[in-house]
1. For which of the structures P, Q does the calculation of distance in nm of label points 7 Å out along Cα→Cβ at positions 136 and 176 return 4.1?
2. Determine which structure produced the value 22.2 for mean count of other Cβ atoms within 10 Å over residues 200-207, calculated from the coordinates; the candidates are P, Q.
3. Figure out for me which of the structures P, Q the number 0.99 belongs to, where Rg/Rh (Cα atoms, Kirkwood Rh), for residues 288-511 alone was derived from the coordinates.
4. With FRET efficiency 1/(1 + (r/R0)^6) of positions 184 and 544 (r between Cβ atoms, R0 = 35 Å, to 0.05) derived from the coordinates and found to be 0.70, which of P, Q does the value describe?
5. 24.2 is what came out when mean count of other Cβ atoms within 10 Å over residues 384-391 was calculated for one structure; which of P, Q is it?
6. I have 2.9 for distance in nm of label points 7 Å out along Cα→Cβ at positions 400 and 480, calculated from one of the structures P, Q. Which structure is it?
7. Can you spot which of P, Q the value 38 was calculated from, given it is percent of Cα pairs over 35 Å apart?
8. Looking at relative contact order in percent (Cα under 8 Å, 6 or more apart), point out which structure of P, Q has the largest value.
Structure P
Amino acid sequence: MRRQTRSIAPLWYLERGFRVPISLFKGADHNFQYRHGSVHMIAPWWQAGVIYQIYPRSFQDSDGDGIGDLNGIVQRLDSLAALGIDAIWISPIYSSPMADFGYDVADYCDVDPRFGTLADFDELLAQAHARGLKLLLDFVPNHTSDRHAWFVESQASRTNSRRDWYLWRDAAPDGGPPNNWISDFGGSAWEWDGATGQYYYHAFLREQPDLNWRNPAVQVAMHDVLRFWFDRGVDGFRIDVLWHMIKAADFPDNPPNPAWQPGMGEMHRVLQFHSADQPEVHAIAAAMRDIAGGYSATGDERVLIGEIYLPVERLMPYYGGERAEVHLPFNFQLIDAPWEARALARLIADYEAALPPGGWPNWVLGNHDRPRVAAKRGQAQARVAAMLLLTLRGTPTLYYGDELGLSDVAIPYERVRDPRELREPGLGLGRDPVRTPMAWDASENAGFSTARPWLPLHEDWPTRNVAVMAEDPASILALYRQLLTARRAHPALAIGDFALLDSAGDVLAYERRQGAQRLVVALNLGAQVQHLDLPDWAGGCPPLLSTIPGPAQIEGRALRLRPNEGVILAPA
């Protein structure tokens, strides 16, 4: 029986009434050619490429203090190039008291000594570019450290010229906080300042006061920060908590969350209706895009990625309307999605259908805040998830260590470092388990450091490390390298069209197509043998790659999928 395809992202969007090629974005010159590995592609680098997130404290220590640093990243650039990624995104490296490990910035235009110096950063950037790797920084514009010079001045007096750079409010009539807004780390989001007799707002820790982005002077100062790093040559930014940056001007109470339960964490006790995702934030994002555009050149576009934890229908406006906003509003759906074939098919279809004209998709499986994919899905399905991430239409972002199949690491209480876990212990909200050191080899401390690492290593590091797994053709590291090689060799996997294929049981299947090149991706999300009836054109396609050792099997017009197997079929 012939199986029919159901296209949800055709090249010209005909079924949606648009005639915009998928490689074009409104308001910018994106349609150019560049060399992607051995394949000449017509697409921006950030569409065809793969981004790799580095948590710098945990990647490589070069000076023996147990904390990763910039020179350590330089030492491992060859390994990253061999993996086959295209860009690295580095979590914050700015000067910081480290109350929230760099997301409390004391100086946006300097490097924290724990990580190195500006000269070290310049060397890292030069070495990355020499290997053909782009470099993105984490931009933290919503809040600063309470030790930032701006806040020190703001807190000095009510008449200080920088008082309005932050969000200060009088107490409620009963002397309590101005409203019921809750910090994402638990407790009131308002901190009393006895010296000046007002509260200041902090969406996160009290050591992280929120900036007042309604103040034009704040906007000018933060735009200068972007220009400072663009002038140094960075290729773009991941913008931290973009949707938080504007609050309702009159600060009304947030409505209670009728679905809240104590195990969800205190932050979810109210709905962030007035404290986030306000209409005015889009003008801020558009202004940042204008700055990035001023540094972009054909073949060398600077990219903006927005951290935005919102439902799909509220995520899409961050692509922009009349004015372009961020290139990629982060799509986190795979992290919490039910690992079931029909549910994933609906999720992918709905996301693709929601994209605005020219909106380019993106996908992630985890990051520095969320459980690792191997912890959630197990080792066998982590391999299937890798194939899913690297073959869907859109830009994938890998989290360091996922290519080793790292799982969440149990952290003894005496070694807990994360302020979120310390504030709300026992709820499983702590982020330390996903921030543990990278394992490079079987030497002491896994080659990460000559000193005791700042967080413990995973227990199986003597075998689950880069050096050992690089020699094992059946390892998950070898699989990631093969998948990234396949993306470079087959433009259809990087920039091609996408269409779901009819499938049943635990099978999720789809076609990727670029011009005459067509491939089938079939994923068995279960632990039983499954079969996929292939479309006529794919009946004779040989297996290109499987997630498990041994060749994939085609039985007549059907593909036989072993338990926990993903397969790519490609015409010879």
Structure Q
Amino acid sequence: MAKSGRHRSSQTKPARQWRRIDLHLHTPASSDYQEPNITYLDLLRQAEVRGLDVIAFTDHNTVAGYAAMRREVEQLELLETLGRLKADEKRRLEAYHQLFEKVLVLPAFEFTASFGFHILGIFPKETPVTFLEHLLLTLGIPLSKLQDGSSTVGATSDVLTVYRLINESGGLVIAAHANSGNGVIMRGLDFGGQTRIAYTQDPYLHCLEVTDLEKRGRYTTRRFFDGSRPEYPRSMRCIQGSDAHRLVRESSASKNLGVGDRITEVLLEDVSFEALFNVLRGSDFSLTRPYRGPAKAIDFVIVAREEGPSLVQSFHRSMAQRGGYFNRILEDICAMANTNGGTVYIGLDPDPKEPIVGVRETAKAIQMIKSAVNKRLTPEPEVTVDSLVTQGKTIVRLIVRPGNELPYAIDDNRFYIRSEAETTIAVRDEIVRLVERAFADSYSIQDDRPPLPEPTPLIAATEPVDKEKKSKKAAARAPIAPSTGVEIVASEKRDGVTYHTVRDLRNGNLIKNVTRSSSRKLWHYAILQVEKGPPSSSKIKWQGNIAVLDRRTKDNYVWYDLAMKDAKGIHLYYGVTDSGLNDEWLELVNK
């Protein structure tokens, strides 16, 4: 088969360019394809018209579509070699050759895993069809259905096994339309949270395909999986694809997209599977972006600033030594290495309304940061430092990897962690937690100590609980604590000083012996509320088992104080943000 892909014969290495990809295209080989009379040449022509550089044929549980196209081209090439090519066949072969020089076509499939979850496997163009068919059989596709192109194939392999085997076979592993029907985020499905975490955080899963990539704000799928949630610490790359089951979209209002109607741009060294593979498996998320047609190109830095500071993202207008700006940058690096990793932007204010100032003498600034990280942080964290141009200004970007040699410190004695959108100095118990994590990671051992007993809530439940009548259905309806903010779970007075045990709702950690004077920001606020005296249950305006005590706005965020009652009593949660609320809590705060 003729070589396919753009600029393959160039002797000089081309500069990186933004390339357009659509890695989710069906063909007439899928049983639910809406235009069965379309030819494979029609698909390639439409891909060229839409300006696509890389496409993949992802038929349901089969590679029959890609195989049919390959057989057609090979047959035409054989006839050409034998001198038996007719005029119309010659035109078809020439059209194929010309299109293959412009569009890289990759073999792939959309696999239906157990419980109906869809997973894309994308492979190098040299991959034999027989190899992919053998892989599909290994994954549980019945031989009788290998050519059907049906999304319904009976019992197959579980999601995690599919991830692993596609990865081991040299393919890209992408969760198809992860945030919608048959997606591994499982919206609307009654699965446990641990299953959802496993399906979206598995190391063999390379990226998520989502349908809301072009949306902005805190409630998008990309923002949810940016690493800022403790239960989802691995930051996931999100891309988009058309999932086209027809050549051209029926109408602007139709949900049935055509070829290239929802695509991603990728900054590639060249148009090849290897270059694409390296980007989609890498950690520099600025190398992919949704493509919006002739509209102005999306600026990754501007998008980040619109999202604002978070657990994994911070902004610094200056890196001057005077005023402590440079030290605050180092503190963010240390904190992110100790927490979930993240990105630090230098040369712009976090307020998107403020003009970008940029960084002068960028090369000198980058060298200064690298030298300080090497000399002042112990051990030296893994930090990538580069520069980006945004709105005509050059800024500096630092990508901090989550550390594997915890804990990290500045000048050997100052430990920092990231909490919500702030960097704070770690207190004793938090340093102990970091050390425990380091030992667990180093030796891969399970902590065989018994779990800490659940602290008794500060307010006893007023209603008696009949445990014998508690059904499974009632338990399923029990409220779930928020995943941001803090809870003061116990207080003890010693020598005239009140010591509190604080639960960090992001990760469940219990920090003991925190006093009003030693507490920081949110902790200090929560301790003040508790020491003033918690509200009585009768004065709380309950909506079922949950209630809003107070809400306030700070730094463009809304912070909630909440209450929840369960079999153990009443829990009070302080400083909860929108990102920590599930559907039940969101419905309550939006009333």
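1. P
2. Derived from P, not from the others.
3. Label of the source structure: P.
4. Label of the originating structure: Q.
5. Label of the source structure: P.
6. Answer by label: Q.
7. The structure behind it is P.
8. Ranking P, Q on relative contact order in percent (Cα under 8 Å, 6 or more apart), first place is P.
All of the numbers you see were taken from the coordinates with simple rules; none came from a lab. Not measured: the values here are computed from a predicted model. Cβ atoms are built from the backbone, for glycine too; each structure is taken alone.
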